Each structure stands twice: as C-alpha cells, then as structure tokens.
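Alright, structures below, take your time with them.
Values in this text are rule-based calculations from the coordinates and carry no lab data. Fair warning: this is a prediction, and the values are worked out from it, not measured in the lab. Cβ atoms are built from the backbone, for glycine too; each structure is taken alone.
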Structure P
Amino acid sequence: MVKIYGHPFAAFYWKVLIALHERNVPFEFLMLDADHPQHGEAVARLSPTGQFPVLIDADHVVIESAAIIEYLDLHHGHAPPMVPADPRAAIEARQMDGIFDDYVMAPLSRMVFNALRDTDKQDPHTITVAQGTLDKSYA
C-alpha cells in the first residue's frame, strides 16, 4: 500500500488525493502536524525541499504533486490517466496544472498562511497582491 505525507489544508496534497481516489488506490495518510513530528522529520529527509506531498511506494519515493500524479497513472489503478496519453493533450494538461499551482494555489496559500498568523502579524499587502493574482487567473 502506498503512503502519502500531507496535510488536509494543503492544495498540493488535495491534487494527489483526487488522483488516488480517481484511480481507487488504497493508501495510508501520514498527517503532517504537531501531533506527528516524526512525519515532518521523514518529509525533511525524503524531500530535498522539505515540502509535501511525498509518496512512498515500497522503495520508491516520489515528490511534487504533478510527478506523483503521473507516477500513479503509470503504476497504480485502472482508471484513465489523469495526464492524457496524447502528447498534445498532455501539454495542455501540464500547462493548466502549472497555472493552477502558480497562479491559484500559491496565492491562496499565501492568503491562508496570512490568516493563520496572529492578528498583529497579518499583512494586508499580502492579501492585496494575492487577490490581484487570483483575479487575473480567474479571468
């Protein structure tokens, strides 16, 4: 059974979670939070950037949500691939993946992290810049 390190508030984890469910891949979720410091230590060892999600499949370690999704397409489940087999369609899928990562999820994450800070440490400029990026992306 594959293992996935992540956090339910993280959009990049959700991308992998969707692929796991679409492909009906059984998995063990390893929560990254203060109650499970060993999971944070594992991610720090397994991922050069210390970021998640991280997928463990026997002796294979796969990092970065897009790479994990393509790995699942190749090695797990019988559903149609999340990334199309046609190279032209795959380019469009990867392009949209990058747009959502960089111009939707990244600004949303900045907004969430800002909201989680103590009120006196929140930065209204962060919200203004992130909202501007989201407005462009949604258009």
Structure Q
Amino acid sequence: MGLEQVKTLELPVVSDVRGNLAVAEGGALPFAIARAYWLYDVPSGSMRGGHAHKSNQQILVALSGSFDVVLDDGKARRTVTLNRPDRGLYIPTGVWRELENFSAGAVCLALASEPYDESEYVRDYGEFLASANR
C-alpha cells in the first residue's frame, strides 16, 4: 500500500435547524468498524501516532479543532490537515502516520478495522522503511 490509497472521505451529514449530524456507518466506509477511540487534551507541541499498521486500516476524523497528519509510505511524505467533523482521512495498512499541531480543544476520533493488537504495530521507523522498500 502507499500514499495513493490514502483518501479523504466525505461523511454523510443530516442537517436541519437543530444542527448537523455526521454519520459513519455501513457502506459509507471502506471497512467495518471493529474499534473506535479518540485523542483529546493533547498538550501543545506534542505528537501522537509515530507508527504504521501491518493489517489495521483506520479513518481519522477531527471532531473538534484541528491537527495535521503526516503520512509516509517509505517513498514519499505528505501532510493532511484535518479540521472538519464531516471529513474522514482513510489510512490503509503500511502507511506511517504522525499526528501533530493539535489546536486547543482538538479531538481526534479514530475508527479502526481491527481490535487492538500490539503485535500488528510497527513502531520503529527504520524497521518500517526496511519493510516498505522491499
């Protein structure tokens, strides 16, 4: 997999005079959700992520505030800013990610295709590069 598989997803939104409701379900996503978690109260200047996944796919959503997602497939890097709760960033397996530049009050929702399994994380960047360039 590579950066060409990373894409921004427009989540369905239901709007009326009471406000907006964004939906993440069924056929609107490239995988069935097995786990959801969120990051919040990230201190200014801190970074999250710093890993790739061997089999897990993810969608990241900025529920509140903004943050940058630095993506790397071992050949190229690109940065995507997330700042809308109706947009998700699909990250396939084999893509290194770092989350940085969190605004005050930012909340990052992560939707994952698999339950947590530490053994499927690649946390060493050198190991990631070696496997990405095979």
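Tell me which structure, out of P, Q, gives -1500 once helix-only ellipticity at 222 nm (-39500 (n - 2.57) for each DSSP H run of 4 or more, over all residues; to 500) is calculated.
Attributed to the structure labelled Q.
Tell me which of P, Q gives 0.97 when you compute Rg/Rh (Cα atoms, Kirkwood Rh).
The value was obtained from structure Q.
State the single structure among P, Q that was used to calculate log10 I(q)/I(0) by the Debye sum over Cα atoms at q = 0.11, 0.19 Å⁻¹, for residues 36-107 alone, giving -0.35, -0.91.
Traced to structure P.
Kindly point out which one of P, Q the value 8.2 was derived from, the read-out being mean count of other Cβ atoms within 10 Å over residues 12-19.
Computed on structure Q.
When FRET efficiency 1/(1 + (r/R0)^6) of positions 4 and 44 (r between Cβ atoms, R0 = 25 Å, to 0.05) is computed for each of P, Q, which one produces 0.95?
It traces back to P.
If relative contact order in percent (Cα under 8 Å, 6 or more apart) is computed to be 21, which of P, Q is the source?
So the calculation was done on P.
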